[in-house]
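These notes open a run of structures that come right after.
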Structure I
C-alpha cells in the first residue's frame, strides 16, 4: 500500500480523508500548513500528496511545483473548496494528477487515489527497469540475424512508428520491444505490457480501456485501462492475435483517432501512445480464418521485425551459454562454472524447440544442480531429459488411432524431405509451431538424418 501525505488547513478534511485511506490500507501523514509539509518532505518520500490549493501560509500551487521538483515520481492530487476550471487546468499543466472539489465523496477519493497510486507504481517500475538496464535487456548474440535486428531497433527507436514483432515463443519478442522503448524519446514515460492471450475475452476490453463503476458485475469503482495508463509512453500488446474481435475494433479506433471510451462510459478519452505488438502465430492464417482483422494488421505492421529461432542462429549458442553461466553463478552465489568442449557440442547439436528461453532454463538448472566447476556432456544430457517427449507414446492404441498416427508420421516425413530437413520450413508448411513439430518427431521416433 502507498504512503500518502495530506496537506490541508481544515482538520475535518484531514480526518475524513485519512479515515477513508487508512481503511484502504494506506499509511497516511498530515500537515496543516505549507511549512510543516516542506519540513516533512525534506526527510520523507511519499507516493502521493493530497494538497489544498489554499493554505494559510503559502499558495498550494507553489508547493505543488516544489514537490514535483523534489520528487518527480510522486503523484499530487489538488483539492479546493473554491475551485475553478482555470485552476484545475493550471494544476494539471504543472503536473497534478487530478483535481477534487471539497468536500470530495468517498468514491471519488478512493478512485482518484487508486488510479494515482497505480500510475506511481508503474513509473517507479519503469525507473527501476531503466536503472537496471544491462545486457540481459539486449538481444545477446553476434550472429548476422541479431546484428540486423539491432540495426532495425536503432532505426525504429528514433521514430513513433508502430512495430510488429513476430517469432516463436522464447525468441525474445519482449526484449526487442523493451530495447526499442529504452532507446526512444518516450523512455522516461510508462512501458505497459499486456499479454492478450492471458486475459479472458470478456475482460480484455476492460483491461485495455478501463471501465466505469457499475459497467459490469464486480466493477465497484472506476478503473483506468492500460492505454490510459500508457499515455505518452509505450504499450506492448503481446500475443495480439489472441485478442477478441470487438477489442480489435476498439484498438483500431485508438490507432486511427487516439481516442476511446471506457467500458460503460460516455466520456471520450484522448491518449498519445506508441503501440508495439507481438505474436507467435501465423498472422496470415489468422486473417484468413477471420480471427484477426486485416485492417488492424496493416495499421500495426508499420515496421516488421521477425525474431529468429535459436536454431536459425546457432552460432550464438556459445555466447548465450557464457552469458547465462555468469548470470546464474552470480545470482545463486556460486563460483563461476564452465562447460566442457563435449558439453558445448551437446548444446550445439540440440534443436532447441523452446528457443533461448529453453537454453536459459537448462543453463540455470546446470549451474544449480551440477557440483564442481566443470559441467560435462553427460551432465547436460541428464538435465535435458525433461524436454524429451518419449512418454507421450501410448501403449494401448486403437486401430483407428494407429492408422491416423501412421498417416501423420508419413506426412511429416514427406514434408521434412520436401524442405531439405529444415525444421522451420517444414513447420511453416504444416501450419504448426516448431515446438509442436519437435514433439511429433520425438513421438514418432523420426530419424531426420536417415531421411
Structure II
C-alpha cells in the first residue's frame, strides 16, 4: 500500500496454512526505501502450539455445526449477497481456537455487512462485526418524562401543545447507528410501522411534542439505549436478546393503550395516542419493550394468569430500574408519572408503583397489571438487596429458567437459582426470606 510519504508492506501470520485473524507484521518504508516503522501484532508460536497440541484436522464442516451456523445466519434476515466462508485461527479476547470466518450482507429486516466468527468445533458465535457504514443523528427527548425532569406534579397534557413550561424538560441526544435511509432505523429499532414516518436527509430529528415525529424519536432513542444497556450486562453476541430491529408504530392507536404483538411474523410494538401520548413517556416505551424481551427469551410467554402478571411486573421493573437514575428518591418507585397526567382529563400521581406491600396469594385480584405489582415489588426488593446491575442481570437471566405458564413460585425459584449461578449463592438465604415474606415460597 502506497501513501504520500512512502509505502507499507503487510505480512500475514499463518499456522498450518491457516491465517491467524488480526495477526500481521506491518513494515513502513519511506520514499528513500528506508524502514521507519515496524508494527508486530503476531501471536507467539508457543501460545498457538499450546492451544493446538495435535495437528488441526483438515478442512471439514461437521453437519451439526453447519446447521448451527446456518440457523444463526438466518436470524440476521434476508441475504443480500453470497456467503463467503474462510477457515482461520481466532486469537482474541483470551481465546485461541480454530474458527470459521463467515462474511455476508443482509437487506431486511437488519441491514448490515456482517463478519461472524464461529467456533469450528461447536458452531458457537464468538464475535460479530457489522461493517456497514452508519451515522449518528441528533434528536430531542424526555428522559424519561417532564414530570421527573422538572420535578413537578402539576403538569397536564393540554392536547400535545408545546407549553413553555416544558422547554427545560427536553434533552438533546445522539441517535446512534442510524442506517443511510434518512429514517429512524438502526440496529435495534425501526419506526417503519409509523404512518408518515419521520425522515431527515441530514439525520436531524430535533423536534418537540407538538410535532408527531417526537414520539418516534423517543421510541428510537430509548429502546436503543435499553438494548445497549442489556448488552453491557453481558447479554451480547451468542447470548444476546432481541439484538435486532424491533418494528415500532409510534402512533398506532387513538386510544390510551399500547401493546407488544407476539404474533409470529409480527413481533412489533404499537404506542397509543390517547391522553398523554404513550410515546412521550419513556417508561411506557420500555414497559412494552420489556414484553418483547420476554417473548424473545420464551416465545408465547404469558399463557397463565400468573405468567401474565410476571410479564407485567417485569416490564414495570425494567422501566423503573433503568430510569431510576434520573429521579429524586421519592419518585424512584413511581412509574409513568407523565402518562398518568392524561387520565380522564385530570392528573393522577402515577400509573403504578414499585413498592406495593400486597401479599400473595390472598391479595391477588386476577387482573394482570394489579397482580404484577406484587411481582415488580419483589424485583425492586431484589434490586435493593443485590445492587442495580447485579440485580438487573440476575433478573433477566432468571427469565431463561421459566416457561410459558410459569407462576410466581416458579419465578421466585428462578431468581434464586440465577443468583446461585451468577453470584455464587451469596444472597440465597436473603432472597428466600424476601419471597417467603411475600407468601410466594
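We did not get these values from a lab; they are worked out from the coordinates using the rules stated. Note that the structure is predicted; figures quoted are calculated from it, not measured. Cβ atoms are built from the backbone, for glycine too; each structure is taken alone.
For this structure, a couple of remarks:
- Structures I, II were shown, and distance in nm of label points 7 Å out along Cα→Cβ at positions 23 and 103 at 1.3 was computed from I.
- Test item: helix-only ellipticity at 222 nm (-39500 (n - 2.57) for each DSSP H run of 4 or more, over all residues; to 500) calculated as -14500, pick one of I, II: I
- Ranked by Cα Rg over 2.2 N^0.38 Å, for residues 63-206 alone, structures I, II are led by II, which has the greatest value.
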